[in-house]
Every structure is written in structure tokens, then in C-alpha cells.
Structure 1
């Protein structure tokens, strides 16, 4: 899926200027987020299911910052 239109529309609504040098990274993030969302959409949830207590983000591969 090409996320370019969504990235452009969202950035415009938020008043963000995404430099050309950052667009590929932003597109990779959207592809990653979309793949995670797709996996979650397939899980059946009930009223008894609760969210996890702790979210621990990790740096993307190759990012030492």
C-alpha cells in the first residue's frame, strides 16, 4: 500500500512540513503501523479483554538514538 496520499493529507492538516529526506522514513513507519493494525484487526476481543498495563517503545532497527 502506498501511504503517500495519507502522509500528505495528514501533514497538511497538522501544518507539518516533512522534508524530502525524511519522507522515506515516514512512509516506512506508516507501513509498519499498518501491518501492526492489520494483525490486531484479526483478533477477536470480548468485553472481558483488557489492554496491557505497560507500553515500552523500542527504537527501529538501525536507529541508535
Structure 2
């Protein structure tokens, strides 16, 4: 199944916000579970894809 454009944008945003190491570790451990994977798919598209990719939002962490 192909992922939507919103999902792809969300996945890129999640990767940039968490960093490569944390992104990969979460995908391999927590999101390796099939039920959690479904949750991640929804969160990636809605939270990271629809919300965090809006123009004007500051996604840089506080120092």
C-alpha cells in the first residue's frame, strides 16, 4: 500500500524532529509491535503530517 503525501511529509517531519538515531530506535522497538505500528501510522499522518508541517511553526527544540 502506498503512503499518502501527508504521511510522507509527516514521516520526514518526525525524522527531523527526533533525529535519525531516535527515529530508527523507536521504529525498531516500540513501533515494531503491529498495534503500535497502526497507532504510528495515524499519528504520522495527522499529528506530524497535518499539524507539524504547517507553515510558520517553529519545530526547533529549545536549547
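One of 1, 2 was used to calculate Cα Rg over 2.2 N^0.38 Å, giving 1.12; which?
It traces back to 2.
Please compute distance in nm of label points 7 Å out along Cα→Cβ at positions 30 and 46 for structures 1, 2 and give me the label with the greatest value. Display every interim value, and only then the final one.
Details: 1: 3.8; 2: 1.7.
The maximum falls on structure 1.
Where a number appears in this text, it was derived from the coordinates with a stated rule and is not lab data. Treat the numbers as computed from the prediction; the structure is a model and nothing was measured. Cβ atoms are built from the backbone, for glycine too; each structure is taken alone.
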